[in-house]
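J.: There are structures below to look over.
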Structure I
Amino acid sequence: MTNGIDTSVPPSGTGCVECDQAGGWWVHLRRCAECGHVGCCDDSLSRHARAHAAATGHRYIQSFEPGEEWFWDFRTDQYAEGPALAPPTSHPDDQGVPGPASRLPADWRAILMRRADAEAAN
């Protein structure tokens, strides 16, 4: 492991660990570059990837979306460079976004808009 990135550790699964445990849903997925924890993005209701970084001090995540290879540094809140991580590098192509489809409420867009409106008002 170098500088908070471990290229040997695989992802924790194909979905957000905490959302899966709670029966929730996510918009996009992010993978911790240090321990492989897969969490949901900042556009998701629970923002588990950011919460994981805050709780552990693990600063780098990589997108866990098919075709995306970018890294993010939570300490600087900027994009970062990083090496190739252990496969798989994304959730399965046939996994819906947002997802999982079986837990996605019909009004998911409205739910996210209400949250965005509430945050903008604060």
Structure II
Amino acid sequence: MAQPLRRPYLRAMPLPRPASPRALIADLRAFTRERTGVQWGAAFVAIAMPIVIVFGFIKDAKTNIVPKEQIVYVGSWSSNRTDAEIKADQARREQQRQAGVAERQRQFKAIERRFGMDED
């Protein structure tokens, strides 16, 4: 059958009193006085390592940024160019390309001489 309601044997626990700022400061001072140098060093390492890891992830995230779209304009020529004009234009571009290759080779030769790698 139904049992009668029993009262709890402990009364309700009261909420703690709010602490004053002076008590908080006194507790922090007492806590810091009890710590040794090794404990402070371990606390510093324990705090610094996650910070370093998070900053590493943030820096790494910025290295994979996709560049913005780049507009490439294509040169257009008149439709009534002669074969001689086309060949002259091609020869001029080839000379420019060869000059660029020669300049690049000159730069590499200068680096070789500077570091004593030339075989002359």
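J.: Taking Cα Rg over 2.2 N^0.38 Å from the coordinates of each of I, II, which one would give 2.91? Please report the intermediate quantities before stating the final value.
T.: Values: I: 1.05; II: 2.91.
The structure behind it is II.
J.: Say we calculate distance in nm of label points 7 Å out along Cα→Cβ at positions 4 and 20 for every structure; which of I, II gives the highest result?
T.: On the way: I: 2.5; II: 4.8.
Structure II gives the largest value of distance in nm of label points 7 Å out along Cα→Cβ at positions 4 and 20 among I, II.
J.: I would also like to ask the following. Say we calculate FRET efficiency 1/(1 + (r/R0)^6) of positions 36 and 108 (r between Cβ atoms, R0 = 25 Å, to 0.05) for every structure; which of I, II gives the highest result?
T.: On the way: I: 0.40; II: 0.00.
Biggest value here belongs to I.
J.: Out of I, II, choose the structure whose coordinates give helix-only ellipticity at 222 nm (-39500 (n - 2.57) for each DSSP H run of 4 or more, over all residues; to 500) equal to -7000 when calculated. Intermediate results must be reported in sequence, preceding the final value.
T.: Working: I: -7000; II: -21500.
Source structure for this number: I.
Read-outs: derived from the displayed coordinates by stated rules, not from any lab. Given the structure is predicted, the values throughout are model-derived calculations rather than measurements. Cβ atoms are built from the backbone, for glycine too; each structure is taken alone.
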